[in-house]
Structure formats: C-alpha cells, structure tokens
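Undergrad: Following this line, the structures themselves.
Read the figures in this text as sums done on the coordinates, not as results from a lab. Just so it is clear, the model here is predicted, and its values are computed rather than measured. Cβ atoms are built from the backbone, for glycine too; each structure is taken alone.
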Structure 1
Amino acid sequence: MYQKELDLLKEVVPRIYEDATKIKKEIAYKEGNEVVTTIDLFIEQKVIDAVLKAFPNDTFLSEEFHKDGLLQNRTWLIDPIDGTSNFSVDLDLFVIQIALYDQGDFVLSYIFHPRNKDTYVAVRNKGAFLNDERYHLKDKKNNRHVLMSLVGITTKDKEKDYYKQLIDYGMSNQTKLRILGSIGLELSLASQGILNVFYSGVTNLWDIAPGILLCRESGTQLFNEHGKDYQLGDKHLFITDNETRKNLIKDILQLK
C-alpha cells in the first residue's frame, strides 16, 4: 500500500531539488523573523504540482502555501526546506520532508538529505528504510557515549524548564549535546539511534510528522510530557532509543 505515492516522491523530489539549485537563492523574512528563501517556495510548489498531477483530489498542509490546511484523509504535509536558517547561509544541515496522512494517521514519510543523497522512508506497519535498506533499533549495537538533541529552544516557562533540566543532566553525565537546526534531520538520526535522546516542543505537523513515523517504525520510544505514549496533538515530544533511557528521562523530568 502507498507504493505509488512512494515511487512518485523518490522520482520527483531529487529532481526538483536539482532544478531548485539552478535558480537564484533570495532570502526574505516571515512573521516572527522566520527565514524563507525562493528555493523553499520553488520546491514546495513543484512538489504540490507533482502530487496533484498524480492524485488530483488530495489536499495539503504545508509550511509556505497551505499553513491553514486541514488534516484529513489524503493530506500531504510538506516542509520544502527543513533547516532554512542553515540553508540560507550555505550550511548543509537541512532536509526536504514530506508525510501523507490517511485513514486517521500518518501512513507514509519521506525525508531527503541533499548533502549526501540519503533518502529516509517509512510506511506504517511496513518499517523504516534508509536508501532502501530496512533498519530497526533492535539491530543496533549500544555505544558507551550518549548523544542528546534539543530542538526549538523557547522562552515558554515549562518548555524552558525541560531544556534546562536536560542540559543540566547532560553536563553532569558526560552526555554530548547536538543541536543541528533541522528537526527532520535530527528525527532521522534519532530513528537510527544515532541520537539517543531527543526532545522538542515544536508542534507544527510539517516539522515533525515525517520523523515521527520514521521513529515509530524503527522502534524508538516516543512519549509526551505525562510519560505516556506520544499522540498526535501532544505539545511535547520525547524520544529515546530504548526503554531504560525512557524511564531515566521520565524520572529526571518527573513526567507523570
């Protein structure tokens, strides 16, 4: 199921990105001082055009042109450049990420990392794949060191407390902190267990939906601020590579 949709993305997204690199990159600023470039706009429109050509009745929820779209069956979530601030200064830590919502859940995710041509894919109940090779955390060898990623540091009081507590824990336990500036890239790495601990208060679905499905299918532990399984609409997303680390984070932050 969803093979036609997946084949479409694999065919058109790398080509659209290559076409985008040939146009002039101009930088502008949206509300809240958020960066946007002509490349973001070009990629999103071209992906939408390709999807509509194949699936003319589908709808969209996307960062640039469909921010107010509704989440309903056959809705495509598109983040044309996740990590635009990095991209705008020629730092190659960014991805193109897309998810499909259908039958009440995320069913397909696609994340393309242009720097090294890596393609991450997940299909609900079918697994997570990197460059067509399936992977799962049960096959991962444990490292002695721990990498932790914190995304979307904010001034909101409760969220700030979580960040502070996790940073304090990391500093006192030789945990290595990584903030890459692309939530899609960081969720991809969390799905592989490269990042052992992940936290974000980001709630925009085009930011998190593709990576959430990857993490679910690869066997990570996803939970919310109450220590329960993460559900669509939760305000806080915690991810660990195993249950032992999940229980440790729950204890540190007193999630209940």
Structure 2
Amino acid sequence: MNQARLRNFSIIAHIDHGKSTLADKLILATSAIPEREMKEQVLDNMDLERERGITIKAQTVRLKHYTKDGQGYIFNMIDTPGHVDFTYEVSRSLAACEGVLLVIDATQGIQAQTIANLNLALQHNLAVIPVINKIDLPSADPDFIKEQLEDVLQIESSDAVLVSAKEGIGIKELMEAVVRQIPSPTGGASEKLQALLFDAWYDVYLGVVVLVKIQQGNLKVGEEIMMMATGNRFVVEELGTFNPSQEKCPQLKVG
C-alpha cells in the first residue's frame, strides 16, 4: 500500500460517549468482520471490559476503506479507554498516530476527559476531527455541542461530523473526513529502521508480543532488532497485523 494512502488515528472521548460502538460501526462499514459474526465491543477482549462495558486496554485494528471514486486506503485505528484511570494507555496510543477522532456525546456535551484527552492530542500535534455522537437520541442537542466546541475547546464547529454510532448514521461521512483531514505518516522506506513500541504483552504460545509503528525503514522476519532503552537484541520470529484477527505478513513497511 502506498504510504500516502495510510491513515493512523485513535478514537478518544470521555467514558461512555460511544468510542467502542463507533469503532464497531467503522469495522462493520469496512467489512473487516462479516455482519453475522459481529458483536458489541468487538475490540474489547478482556472479560472485565465486556462485563462492565468499558475499554481498559487500547486495542488496534487495520481496516481497508474505499472512497467514492474507488481509491483504496488503509486505516490503522486504535480504540482507547475513556476512564481517567487509564490515561497512560491513551497517551501511548497517541504517540503512534497522526490524528484523532474526538467523540462527544450530543446529550452530555464536553466533559472532563474530553478536555484532558484533547490536550494529550494537541501535545502530540495531531489532527483533530470532532465527532458529535448519539444524534438519534431525543435529548440530543448538536447545535449546542458545536457552540461548546468553539467556546470551550477552540475548535471550528464546521469540522464536526454528526453521527449516531448505534444507528450507523454519518459513518460514511466520517470515513471520508478521516481521508481528507488526517495526514499520512512520514518517514522514508529506504532509511535505517526505526520503530515506536507502544504496547507489549506475553503470550504463552507466541512469547513476547509487541505493538509497533514503523517510523522509517522496513522490518522483516528473521532480522535482528535492538531495544534502544536497554540495548537488548532480539530476533523477529513473526510479523503480522490485527485485521481485527491476527494475520501474518513477511514484513512491515514504514507507516
């Protein structure tokens, strides 16, 4: 995939403003999962997340989107936690992105974590697309939310996309906004490998699994890498992406 056709973004919001439901609809709209296999909060795979209906761990997924004129794009999307206790998860995720979808509940308006997460995004110099969600509810007041965007957050209300993640309203318009407003990643494919490690865990079958964004260069199976923080060296035994199920690939390219 041409690097100019890549879009890396996170979904950020106050808790219960509809991030995970929006992520579900984006996955469904890009046919990453067949509708018959779809379930609520499909990216939340921890038992506690599904039990309480909240996101605790940031989750990544790679989606294919085709614009109205048939141009293909790759969306690398991260669904982040909204609760204040998991702000560190959000911060790590934003470091791997060029933009964010700032989701705001059309019935509740701007809340504490809306402002906190926006400040994190601005610290990383990310493009911000405001998304006014739950416009299908009787108590929704999108015009008031637009006023809040300009008065409280100093964001142009004309950039806001009106959606109902639950009903699937405005999802196509949102994906077009992602293509139009979020820049593609920078970095040269011919340069020496540099990668940002933004999450890691231990798998009893695979061993150490790390989530990375390739900042420059390419990474192939069998190559030796060095962790700059510790100087430790490792051999790459397997590479892949979450689509949202794990899929192996021979190399990861810049972006």
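Undergrad: To test your reading of the models, identify which of 1, 2 gives 20 for relative contact order in percent (Cα under 8 Å, 6 or more apart) when calculated. Could you put the intermediate results ahead of the total?
TA: On the way: 1: 15; 2: 20.
Traced to structure 2.
Undergrad: Shifting gears a bit: Of the structures labelled 1, 2, which one yields 13.4 when mean projected area of the Cα convex hull in nm² is computed from its coordinates? Don't skip to the answer; put the middle values down first.
TA: Working: 1: 13.4; 2: 14.4.
This figure was derived from 1.
Undergrad: Also: Given a value of -11000 for helix-only ellipticity at 222 nm (-39500 (n - 2.57) for each DSSP H run of 4 or more, over all residues; to 500), calculated from one of 1, 2, which structure does it belong to?
TA: Working: 1: -11000; 2: -6500.
Derived from the structure labelled 1.
Undergrad: Now, a different point. Matching task: 16.1 is the computed value of mean count of other Cβ atoms within 10 Å over residues 12-19. Pick the structure from 1, 2. List each step's numbers first, then the result.
TA: Details: 1: 16.1; 2: 24.1.
Value 16.1 for mean count of other Cβ atoms within 10 Å over residues 12-19 corresponds to 1 out of 1, 2.
Undergrad: Now a separate question. Given 1.00 as the derived value for FRET efficiency 1/(1 + (r/R0)^6) of positions 140 and 212 (r between Cβ atoms, R0 = 41 Å, to 0.05), which of the supplied structures 1, 2 does it correspond to? Show your work: numbers first, answer last.
TA: On the way: 1: 1.00; 2: 0.55.
Here the read-out was taken from 1.
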